[in-house]
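Chemist: Each structure below appears as structure tokens.
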Structure I
Amino acid sequence: MTLLLFAVLAYLLGSVSFALISSWIFKLPDPRTYGSRNPGATNVLRSGKKAAAVLTLLGDAGKGWLAVFLAQTYAPQWGLGEEAAAVAALAVFLGHVFPVFLRFQGGKGVATAVGVLLGLNVWLGLLAMATWLAVAFTWRISSLSALIAAVLAPLYGIALLGFEVSTLAVSAMSLLLIWRHQSNIVNLLAGKEGRIGEKKEPGV
């Protein structure tokens, strides 16, 4: 029952959309109405307001880290072990991707996944970030960076954490993240995927 409570709280935390919050703060249009229509940092960047995109990125990553941190801190008091952090990790990610506050239409989960990885293991998170940055610097395609980082994250997890329940959570997140990028994969194969910083007209 206590484990379920951790999962529900983490899910609700994940459901908070910082793309909408930052857009409201900076008086920008709803990110679900332009570009990729995705409530995430990359799409908010298409508004031309870099500060809003940074706030979205930090907020979405921060909630992923916070959910894991709180589980790691308080779970032992309830007689729970590593499984609590793993459950919270997956739940906060699911909250971002399928947020109850946005009728289950959320972001793709890249920033939140990075926050989760940093919470589970700092080196794991840094490796994923380094992978994303290396690919982004080379090809300037956000989705390609996310996909490659998602493929490699479980391998990093096995190397750093071993075959533990947290590694299973990382693998599940990676699979969901790849699934959420289906349209991007199609565009990548067709050579039509947009590049970082490139603005898109509504509906594109």
Structure II
Amino acid sequence: MSAAQPTTSTLAGALWPAKANPLVRNVLLVLAGVALLTISAKVQVPFWPVPVTLQTLAVPLIGAAFGARLGTATVLAYLATGLVRPVFAGVGYGPLYFLGTTGGYLLAYPVSAWLVGSVAERVGNSVLPLFAAMLAGDIFVLAIGFAWLAFVAQLASGAWGGIGYERAWLGGIAPFLLADLIKVALAAALIGLSWTGLTKLRG
């Protein structure tokens, strides 16, 4: 899946070079990324033991395809949109949403995108390093999300201090480990296949 190394550092750069109208290109890519993240948050996939959303699939995809700077900017634009529009899972939005139980996961997404994008710019279509970077990014998201949920989050009752480490693990981490591993593997495979398809198209 990693036949010839790409001549450009990101998939987006290979498909749509930034030489002409880079501002228009970047704005359109960010808007497309925000739309993808919004859809990924709203779609619930039946899974064991609980249904899952696709945000932890979309974030590494965007990071790998767009690169570190544009990928991070896209995720930050998504979070900024969540201040005024219901783009997250469920119907909630606004500044107070970030203080709730999912705030840690959301705030970790830009760092995850930057990490994946930084590696993608160096390795191109090498799937194993991409998978490792995506896995590291996902672990970071889970770790920050767990810490926030366990010790910081504002609860529905209005109280602060999270739900405790045991409940946070059982409710916020353990049910999603297998699903996240599958999503990370799928994201890495999709980027690798996209590079392979592009290489074949170019002959």
Structure III
Amino acid sequence: MERPSATADLLARQQRRGFWLRTLHQWHWISSAVCLVAMLLFAATGITLNHAAKIEAEPTTLNRTVPMPPSLLKALGAREEGSAPLPRAVADWLNGVLPVAIGAQPAEWSAEEVYLALPRPGGDAWLSIDRATGEVEYERTDRGWIAYLNDLHKGRNTGAAWRWFIDVFALACLVFCVTGLCLLQMHARQRRATWPVVGLGLLLPLLLALIFIH
């Protein structure tokens, strides 16, 4: 007959196991729900990035030339070289006449022109202001939505908010994977193939890297 102390120890172990199972399942499903859509996006763009040379896109280019009012041209001031943002009045006028969103990003100043690079996901853009004539030349190149999604994957020219999102998404993925690993460990006795399959997931990319990547 089993002693009361042994029965109590068994019951305590079962209760601890049940607590950890419930906690891990909860964290596992919450983290999977948080990162599900982004994980699908990053998995799909992983394929498109891996075959970027085979996925051809026809870039479209927009060119615009507009004259700047003399009063705004004078607002540029006497700066002749260096890097500094455009004056607020000039930036507001450009935002109104061109399809741009100019903030406080620095422009490159010289005696002849002011050049502002406007990189963006899936394309590129720039504008220059001729300081003698006030002519503003603007060019925007769009490489398509696949290039846009690829740049989101890489965090290229996406700004601080998207970089923060990638960090939060990566943290959610870590929680998802670690809680999954803990659940595998807790169920491994009932599923003998658990560790061989986990080992295969580690060994396969390691062998590919050692043998085929030079």
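Chemist: Comparing I, II, III, where is distance in nm of label points 7 Å out along Cα→Cβ at positions 79 and 183 highest? Spell out each step's value before the answer.
Modeler: On the way: I: 4.7; II: 1.7; III: 5.4.
Answer by largest value of distance in nm of label points 7 Å out along Cα→Cβ at positions 79 and 183: III.
Chemist: Comparing structures I, II, III by mean count of other Cβ atoms within 10 Å over residues 143-150, which one has the largest value?
Modeler: With respect to mean count of other Cβ atoms within 10 Å over residues 143-150, the highest-scoring structure among I, II, III is I.
Chemist: Can you tell which of I, II, III yields 55 when percent of Cα pairs over 13 Å apart, for residues 103-150 alone is derived from it?
Modeler: Only one of I, II, III returns 55 for percent of Cα pairs over 13 Å apart, for residues 103-150 alone, namely I.
Chemist: Here FRET efficiency 1/(1 + (r/R0)^6) of positions 23 and 167 (r between Cβ atoms, R0 = 35 Å, to 0.05) has been calculated and equals 0.50, so which of I, II, III was it run on? Spell out each step's value before the answer.
Modeler: Working: I: 0.50; II: 0.15; III: 0.90.
Label of the originating structure: I.
Chemist: To which of I, II, III does the computed value 3.1 (distance in nm of label points 7 Å out along Cα→Cβ at positions 71 and 95) belong?
Modeler: This value belongs to structure II.
Chemist: Where does the value 31, 19, 13 come from, among I, II, III, when semi-axes √(5λ) of the Cα gyration tensor in Å is the thing being computed?
Modeler: The value was obtained from structure II.
Throughout, read-outs are computed from the coordinates displayed, never taken from laboratory work. From a predicted model like this one, the values you see are computed outputs, not experimental measurements. Cβ atoms are built from the backbone, for glycine too; each structure is taken alone.
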